[in-house]
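Please find the structures below.
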Structure I
Amino acid sequence: MNASVARAAGGAGATAPVSINCTEFLETFRDESSHRVVMTYELSEEWDEHQSNFAAEWLGNMIATKRFHYIELPENKALYDEIEATAVREEDINAMLKDFHLLGAALATDQIIISRDEAIRGLFARASQQVREIRDIIWVNPDRAEEQPIAWLQNGVPPESHRRLVEKGY
């Protein structure tokens, strides 16, 4: 789960729609599912830097209930090179490098990314047109009501085709 969600979640006192959406998503994840949160070194650093107080408590609960899984990602230069070759601008390459760990964590676990970052989602979706390995990654944005993220969680996170990177059509 990307730090963009941790930063936005504000807890019970949240008033901004994005904060309410991310809070509700994290609460549903914690209370109504048996899913685990996966962290890499990079994700952990991002969370430490950007998490709200609510997200820090949420993560503490996930750790305490043994629903936290830390993974070390092996270097995957071949995949990175394939993805890099799809970029047309230097800033796109830099953005994909910065968030490459999201792909690595998804590929090493359940092939799911939870993030509000639509810009990087678009870059990875475009890359998926040429890079087969990432095509089936499911991307869910807790702040996009049209994606029905809460219902998706409550239904057991099915790998619906319209959530796949390759299906986004960016």
Structure II
Amino acid sequence: MKANKSTAPQIDIGIPAKDRKEIADGLARLLADTYTLYLKTHNFHWNVTGPLFNTLHLMFETQYNELALAVDAIAERIRALGYPAPGSYKAYAGLSSIKEAEGVPAAKAMIAQLVKGQEAVVKTARSIFPAVERANDEPTADLLTQRMQVHEKTAWMLRSMLEQ
């Protein structure tokens, strides 16, 4: 990822350029995971069937709406650090740790895939923390903490639906 070249004043927020780049690169991975999970969740919202249709259809809608807001917050933090936010399927495919769904899985398989996706986002967010802490980047730390709380809670709720 290259810094944005313009005639605007240099970024002087107390975080050296090298650290901003490392954090922005981590946030790009988080953005890719979040967007990929958004797309997968929206796909499952459209295609879920079975006895839990209404429950899952509504739950998935709530989740993809929350993810849509999250991608914006993550992308804007990348921009605030002085780097362009990735915004293409090709970029996301290269950065995301989440695999796309093959075909239309059964409802329980959808839930299981979304649990894994939620947990993958948490792991990606957690992996950025060492760089964030070294740079004393509190705004990014706050964003990461909020994202991890949401994804851990969502994973727990989805996982609970798979219990017998």
A value of 1.7 was computed for distance in nm of label points 7 Å out along Cα→Cβ at positions 11 and 75; which of I, II is the source structure? II
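Kindly point out which one of I, II the value -14500 was derived from, the read-out being helix-only ellipticity at 222 nm (-39500 (n - 2.57) for each DSSP H run of 4 or more, over all residues; to 500). Let's see the in-between values first.
Values: I: -14500; II: -25500.
Only structure I yields this read-out.
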So mean count of other Cβ atoms within 10 Å over residues 115-122, computed for just one structure, reads 21.8; which one of I, II is that? II
Re semi-axes √(5λ) of the Cα gyration tensor in Å, for residues 19-66 alone: value 31, 8, 6 computed from one entry in I, II; matching entry is structure II
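So if we calculate relative contact order in percent (Cα under 8 Å, 6 or more apart) for every structure here (I, II), which label has the highest result?
By relative contact order in percent (Cα under 8 Å, 6 or more apart), the leading structure of I, II is II.
Distance in nm of label points 7 Å out along Cα→Cβ at positions 27 and 83 computed as 0.9: which structure among I, II? Provide the component values of the computation, followed by the final result.
Details: I: 3.3; II: 0.9.
The structure behind it is II.
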Candidates I, II; distance in nm of label points 7 Å out along Cα→Cβ at positions 35 and 59 computed = 1.8; producing structure is I
Rank structures I, II by Cα Rg over 2.2 N^0.38 Å and report only the one at the top, that is, the highest. II
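Bear in mind that the values in this text are calculations on the coordinates, not laboratory data. These numbers come from a predicted model, not from an experiment. Cβ atoms are built from the backbone, for glycine too; each structure is taken alone.
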